[in-house]
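Asker: Once you scroll down, you'll see the structures, which are given as structure tokens.
Read the figures in this text as sums done on the coordinates, not as results from a lab. In this text, all values refer to a predicted model and were calculated from it rather than measured experimentally. Cβ atoms are built from the backbone, for glycine too; each structure is taken alone.
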Structure P
Amino acid sequence: MLEVNAMKVSARNILPGIVKLITKGAVNAEIVLALRGGETVVAVITNSSVERLGLQIGTDAFVIIKASEVMVGKDLESARLSARNILAGKVVELQDGAVNSEVGIQLPGGTMLIASITKESVRSLNLKQGDAVSAIVKASHVMVGV
């Protein structure tokens with residue numbers, strides 16, 4: 001499996017995983033990656049990117065997600081959303097800034113996701129450490145690296 005330090009990018013979420021499924025369309029492909037903790041993340045990238053990266057089932061790869069692309073929700077058990085990635089976890093870190101806050105969400109398998117949301121969103125969701133939440137990311141906002 002690849003090490004997280006194999007590349008440096010500005011995105012806060014660089015998560016190692018393995019390609020589990022590739023579904024190609026006319027222009028884009030849907031890539032399903034399994035994280036180390038067992039959770040899956042779906043990315044939509046171009047077919048040319050699949051070829052350029054050499055992606056195949058079993059390929060070690062990274063899921064790359066900017067913290068600003070991670071939405072946070074509470075009580076979504078019966079919610080229906082168009083986002084492909086709805087990852088249940090709990091708040092383990094909460095750091096307020098002047099305008100935005102960083103929310104560290106630990107998934108059941110141990111993977112940590114960082115979300116950057118407004119302080120007002122933290123207040124309106126009444127977020128506290130230990131809260132059960134969901135990290136929500138559109139598949140088109142997930143990058144893949146090798």
Structure Q
Amino acid sequence: MELRQLTKHIFYYPHQPETDRPMLAYIKGDKLSLAIDAGNSSDHVAEFYQALQAKKHKLPDLTAITHWHWDHTFGMHKINGLSIAHNKTNQILQTEKEKMQDNAYLKSLKSENQFLAKEFSDDKSIEVVSSDIQFENQLSVLLGNLTA
């Protein structure tokens with residue numbers, strides 16, 4: 001899978017329907033770069049970063065999380081730089097982290113979602129983390145001649 005360019009500053013790594021990996025985005029400012037979402041696993045993050053490096057882009061300084069769903073957050077523990085999420089997203093992630101301690105809960109998640117089960121086979125563990133930076137209402141990030 002190859003990184004695609006949308007505009008001068010915006011790139012995306014396409015959705016992968018066979019594994020239900022979501023699209024990930026990369027916004028390149030003159031000073032900082034911002035990824036949108038952390039992907040569904042450490043493997044997804046590694047693939048995305050390889051695609052960025054193949055196009056000679058630096059790894060993201062920041063990663064903004066759009067929402068708490070597993071396919072957008074279960075790669076957070078492997079991102080480069082700092083993560084950003086709304087405080088409600090962090091609350092849900094903390095609850096999910098606590099629930100993951102129960103093997104029955106984890107087993108039910110895998111039985112309900114074939115893509116999660118495929119991404120996290122028996123030898124891969126799920127690591128849920130909260131973001132490094134949280135906000136409540138809105139947040140502007142000055143990336144260098146570009147504001148997100």
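Asker: From which structure (P, Q) was helix-only ellipticity at 222 nm (-39500 (n - 2.57) for each DSSP H run of 4 or more, over all residues; to 500) calculated, if the value obtained is -2500?
Answerer: Values: P: -2500; Q: -9000.
So the calculation was done on P.
Asker: From P, Q, which structure was P(r) over Cα pairs in 5 Å bins from 0, in percent, for residues 45-84 alone = 5, 13, 19, 17, 16, 14, 12, 4 calculated on?
Answerer: Working: P: 5, 13, 19, 17, 16, 14, 12, 4; Q: 6, 22, 31, 25, 12, 3.
It must be structure P, since only it matches.
Asker: Further, regarding this structure: Thinking only about relative contact order in percent (Cα under 8 Å, 6 or more apart), which of P, Q has the largest value?
Answerer: Details: P: 27; Q: 22.
Checked P, Q; max of relative contact order in percent (Cα under 8 Å, 6 or more apart) sits with P.
Asker: When distance in nm of label points 7 Å out along Cα→Cβ at positions 37 and 133 is computed for each of P, Q, which one produces 2.1?
Answerer: On the way: P: 1.3; Q: 2.1.
Only structure Q yields this read-out.
Asker: Work out the source of 44, 34, 26 here, i.e. which of P, Q gives that when Cα extents along the principal axes in Å is computed.
Answerer: Numbers: P: 44, 34, 26; Q: 49, 35, 19.
Only one of P, Q returns 44, 34, 26 for Cα extents along the principal axes in Å, namely P.
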